[in-house]
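Have a look at these structures, which come just after this line.
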Structure I
Amino acid sequence: MGSKGKAESVCASPWLKVSKEVNPKCASNTLHFVEAMGAAIPVPRNCNARGFYDHFLRNFIKVDHIERGRIQCTLLAKPPICNGYGTLHGGAVGSLVEILSTACARTIVAEDKELFLGEMNTSYLSATPANEEVLANAAVVKSGRNLTVVAVEFKLKKTGNLLYITHATFYNMPASSL
């Protein structure tokens, strides 16, 4: 704890307020844990560009098969998208779901319609160890005039074990005539 009774941390805001009900040692341990997970590492300036993360994540995707309403890919769980525990980061999974489900929806939805991701849910069933290959199968479950739903299953390539199950709901917006 610092001289003003605040937890000392590289990643803590200078305006950090710790509730009086929280044990100061617990607050300090929590901040150190967040730092150990990499929160204190600054994001490089070139990474703060629009579209950077989509482009970055596409480096870990190899498209195996595309057909109307379906996409099959192999994903590589390389260390840059893994967490401090050496497994695929949950945020990377979410981003990969967005990329794959959007691509899958585009195999059905006309180019002149804008897609708006309205809802996405993911069930994390098992962790993916670093440097493992994952099979991702995306399929359009329903597609209508205003709505498209895509399901994506992720399985460990080596064992076939189910890792994540996801659903993404897109709203199909008509092109603006303005």
Structure II
Amino acid sequence: MAGTARDRLLGALENLREQELKRFRMKLSEIPLAEGYANIPRGRLEKADALDLCDLLISFYTEGYALEVAAEVLEAVNCRDQAQQLRQAAGTGRQSHQGRVSPALHFTERHREELIQRTATVEGVLDMLHGTILDEEQYQKISSRVTSQDKMRELYKLVPSWNGSCKDKLYEALKTKNKFLIADLEGR
């Protein structure tokens, strides 16, 4: 299972028998996820084949987290060998999305909880993202939250659908407006 995260994920899913794939789809719609992530709607999963599932996982969870979620689901449906192979190929060992964070995740994902709790200047970050990452409706919805923590939680609801470039812009905005916080987190 060499290659990109997408290749590894697709390889694991293509190795499932039809009955295993059916159990995988069912479990995927209900497995507990890390805060800020939503389950893929059951209707989108019903007729999804291995390629469709791969695309859905990556679009909903980003590549790094998609591998973790898939490994958890594979284990939950008793496809432990495929789960182990996927984790080994991804280099995540036995790490789980239920409390442990993969080092392959973007800085903004690895430090999600602390960024939510400790970001003081959210408005400046939103202003920097407005028009490039955030559209007017998203900007207004996030800005309408009362506390900084609520604003960051609302912002993080969007992060799973972002690509690396968008996450990099969030990181740069956070670094510009909260440089001491980012320096502290980078020093760990």
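Values quoted throughout were computed directly from the atomic coordinates according to the rules given, and no laboratory measurement underlies them. These numbers were taken from a predicted model, which means no experiment stands behind them. Cβ atoms are built from the backbone, for glycine too; each structure is taken alone.
Per-structure values
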item: Highest-scoring label, criterion being distance in nm of label points 7 Å out along Cα→Cβ at positions 22 and 54, among I, II; result: I
item: Origin of the value 20.3, 63, where Rg and Dmax of the Cα atoms in Å was derived from one of I, II; result: I
item: Among I, II, structure where helix-only ellipticity at 222 nm (-39500 (n - 2.57) for each DSSP H run of 4 or more, over all residues; to 500) as derived comes to -6000; result: I
